[in-house]
Structure 1
Amino acid sequence: MANGIAGDVTNQFAGDATFAAGSVLAVDINGTGASDRFAVEGTADLSGATLAVTAQGLAVGTYTVVSAGSGLGGTTFQALTGVTSTPFLFVTDTYDANNAYLDVIKVRDFADAGLTPNQIATGEGLDSLTGGAVFNAVAGLATDAEAQAAFDQLSGEIHASAKGMLVEDSRFVRDAATSRIRAAFGDVGAAALPVMAYGEGGPEMVAADTDRFAVWGQAFGSWGNTDSDGNAAAFDRSTGGLLAGADTLVGGWRVGLLGGYSHSSFDADRNSSGKSDSYHLGLYGGTNWGAIAFRTGAAYSWSSLSTKRSVAFNGFTDRLSADYDAGTAQVFGELAYKADAGQFRFEPFANLAYVSVHTDGFTEDGGDAALTSAGTSTDATFTTLGLRGSSDFAFGGMNATVRGMLGWRHAFGDVTPTSSFAFAGGDHFTIAGVPIARDSAVVEAGLDFNMSANATLGLAYTGQFGGGTVDQGAKVDLAVKF
């Protein structure tokens, strides 16, 4: 009966059927529970036959392969060939008075085959299902290693890793804001528009009035990668954007408003990729108390994310996509102490930032491997201790500043971002993305050029290294005061 298509053949005969010694009954079965069937109105004697099964997948349950209206007379097949048990399934032929069956019984949890936390969690999510294409495909895999590779593809970890990316990328907004306040007061390591003016003595620099209105802009780009932690796959991302703002003096404070846009592309090693578009809005301010400087601000970012991932393992393929929104709220502050040593200026500083990312719930488009995710929040706090330094020099008839920064950043809170998922009809399970580095070295080196009395151009390199993460970038700043 076998022709490679399960369930399309039912041989119905009147009378009795006797299978001679050495005969073979060939049937097709598939992963949806369909099978070919041999049926007689009378009796069937199976004792001389071999049941040869061609399986295009296995489904937990019972396949009926022979039916005899007047019974089997207690006979059974001599042998079963073509289908074997798997690490999760036991396959056997069974009988009642009138029928011969092929029984497929789940004898082991999928989660037992997992090695990593994500693999175990994905296995638990599959264990909560009662069937379906992805369930049956995993159940039919021949080894634990094949199951582990399938779990890695099914986990949806890129969504969790993308949360960590949003947490990390929040620094572009706060770094621009604190840099602008330093510039407005002519502080150490100012990236743009040091508000300084020539005194009556000529080249000696003295603090200028800061009550003038100023506008500024910053273009930035950054490229980073985080190694696999043995659980989530390695993650790469690139980000570019533009921020702009305006500020003025209010009492003894410099206060301003900023806004901007950024675009990120990202991918994980397990056939997953995505992109995000973010819009930023923030308030910032700062003041100086003698040699002590204080800078602070708050910002919110609206992000739209789009992801694609492919799942392909023995007996199963799927292509999945999702579109959803996220919001990033942050507050930040910095204290610094300004000191001079000859022509060099130094500034030890302490920076504190709290970041909260909330992602909306979503359901992926695709087949049986599609995941539904609940809305979740990821909260992290960053402290940075470091030293900035700068020195002025003449360059082509312009006043210029060389500057640098070296710091240590510590992260705590939700440093391993997670997402909660469920397969259709199943229970929720939690998947972790690549972790945010707990401890990182942060560096910056730049040059600023006073293009005119009212305009400054700044160029800078930035880097962050630690915890399996390498992130490098560049910034261009332009500020004009009126």
Structure 2
Amino acid sequence: MTDQPAPSPGDTPNPSLSGRTAKAGAWSISGRLLAKVLDFIALLILARFLGPADFGLVAMAMTSVFIVETVLDLPITTILLREEHLTDDMFNTAFTLGLMRSLIVAAVLGALAWPMSLFYNEPRLLPLIACLAISPIMRGLISPRLILFAKRFDFSKSFILDVASKSVSLIVVATVAILTRSYWALAIGTITTAVVFVSLTYVFAPMKPSLTFKEWPRFANVVGWSTLTQFISSVNWQMDRLILPRYIDLVPFGRFTAATDMVNIPYQAIALPTIGPINAAFATLIQSPKDLGAAYLKASAGIPMLITPVLLSLAMLSTPVLNVLFGDKWLEAAPYLTALALTAMIVLPSFPLPCLAMVLNRNQFVSMRGVAELAVKLPIMLFAASQYGVYGAIATQAIAATAVVIFSMFSVRTLIGLKIRDQIGALVPYMLGLLAMAATIYGLKPLVWFDKGIWLEVISIGLVVAPALIVYVGVVFSVWTLTGRPNTIEHTIVHKGQGIVRRLRRRA
């Protein structure tokens, strides 16, 4: 496809779409954000009652569970979202595929539990993997009719599902951790979340399923590419957790996984909930590459614009943050947290590519991106992790993330003709904002009262981060203004903000 010109400020043919997408995203992000706050509270409780070795053990078990679940994941929601007219046969076929997936997940994880315990020389993995398998088995049984809300840009139900399941899980996790001080608290919390979530989907989207493959042809092509893509993606995502336990002890591995979980919270709370709204928005613009390009730029710049300030704060204030949240027994994880947070910032602009490829039915681009990442990551990881441990694994992540971003930009140019320079240009405002924010934190960092009491430490962290965030926002919107206020994510934020102000004035 030939290059398209960059979308101009007047290129918004359907202003209501941006509003509906933003509203849907607000519901979805709010739900996931609140759910992640609950997750974070659970993590704080667990870190106080459990040690790094407990986290390392459960992370070893979860690695195999995650890979199997991801490989066998089916993009049923996205397939149904693309269909203009949904029928009972489509819903029943979707349910049947989900049930088949659950049965296969159960069989595969049951077969893997014993070999994994031998591979890592850790007999506790056998019962742990067997129990953790309940979670992905349940997730395969979600009501397919839940997609009807997404098609109407109604993500309020997702908000309730996320918050309710995590709330129940938090109560269970806290109770088990306090009473037993056992790693089983981590496992039971994971299972509880899945059971409550799936049960509630049938409250909001009830259906009486029947088993059929009548509409299988609608799913076949995407499922084939999805299986390959998910396999490659899961290996790439979990490669460090697969390889590192062979070369380091459980304690440093537990510190690494806890730091990784902290870094993943902003991504999971902000980025992942936008997949549904982004898919829905992209799907309405398939016939207009120019408008689709404008939407892609907003997503590509908007996600990192929201997440990178959090990651930068974690990176530059890792020691006091860990001391406040987890206690001094976790301070040796601070260098890991710094390196992981900086590395996680690299890959964020490529986040919307799978959504774009899916709605265009060009999933092979996501598979090819995964293959490219695997080709770069696997040989380097095997060497670096064996020789340099955790730091070697993190360096490998940074190299692979850079390769992914470059490949993604060329893929987007091929898919919709969006020029590389336009993709990079959309990232400039927040990147300049990050530089200013980093300089502000560096200058104010001596104000952090480390080891002077938890509350003084919390206050001092706030006194450093708050002005840094103000500087960040100021630079981002100053750059946007100086460049002519183009129709980018900043434009959408300002437009929504003005709408809120007008409504408040009318009420006043």
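What follows is calculated from the coordinates using simple rules that are stated; it is not laboratory data. What you see is a predicted model, and the numbers here were worked out from it, not measured in a lab. Cβ atoms are built from the backbone, for glycine too; each structure is taken alone.
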Checklist entry - Which structure, out of 1, 2, was FRET efficiency 1/(1 + (r/R0)^6) of positions 347 and 419 (r between Cβ atoms, R0 = 25 Å, to 0.05) derived from, given a value of 0.05? => result 1
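Of the structures 1, 2, report the one carrying the highest value of Kirkwood radius over Cα pairs in Å. Show your work: numbers first, answer last.
Working: 1: 26.5; 2: 24.0.
Checked 1, 2; max of Kirkwood radius over Cα pairs in Å sits with 1.
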Item to check | Among 1, 2, structure where FRET efficiency 1/(1 + (r/R0)^6) of positions 35 and 163 (r between Cβ atoms, R0 = 41 Å, to 0.05) as derived comes to 0.35 | outcome: 1
Next on the checklist: As an exercise: Rg and Dmax of the Cα atoms in Å, for residues 275-378 alone, calculated from one structure in 1, 2, equals 22.3, 72. Which structure is it?
Outcome noted: 1
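Quick check: -3500 is what I get for helix-only ellipticity at 222 nm (-39500 (n - 2.57) for each DSSP H run of 4 or more, over all residues; to 500), calculated from one of 1, 2. Which structure matches? The partial results should precede the final answer.
Working: 1: -3500; 2: -26500.
Only structure 1 yields this read-out.
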Item to check | For distance in nm of label points 7 Å out along Cα→Cβ at positions 131 and 403 computed as 6.7, the structure of 1, 2 it came from | outcome: 1
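Consider the structures 1, 2: one of them gives 12 for relative contact order in percent (Cα under 8 Å, 6 or more apart) as calculated from the coordinates. Say which.
Details: 1: 12; 2: 22.
That value comes from structure 1.
With distance in nm of label points 7 Å out along Cα→Cβ at positions 395 and 443 derived from the coordinates and found to be 1.9, which of 1, 2 does the value describe? Kindly include the intermediate steps, with their values, before the conclusion.
Values: 1: 1.9; 2: 3.4.
Structure of origin is 1.
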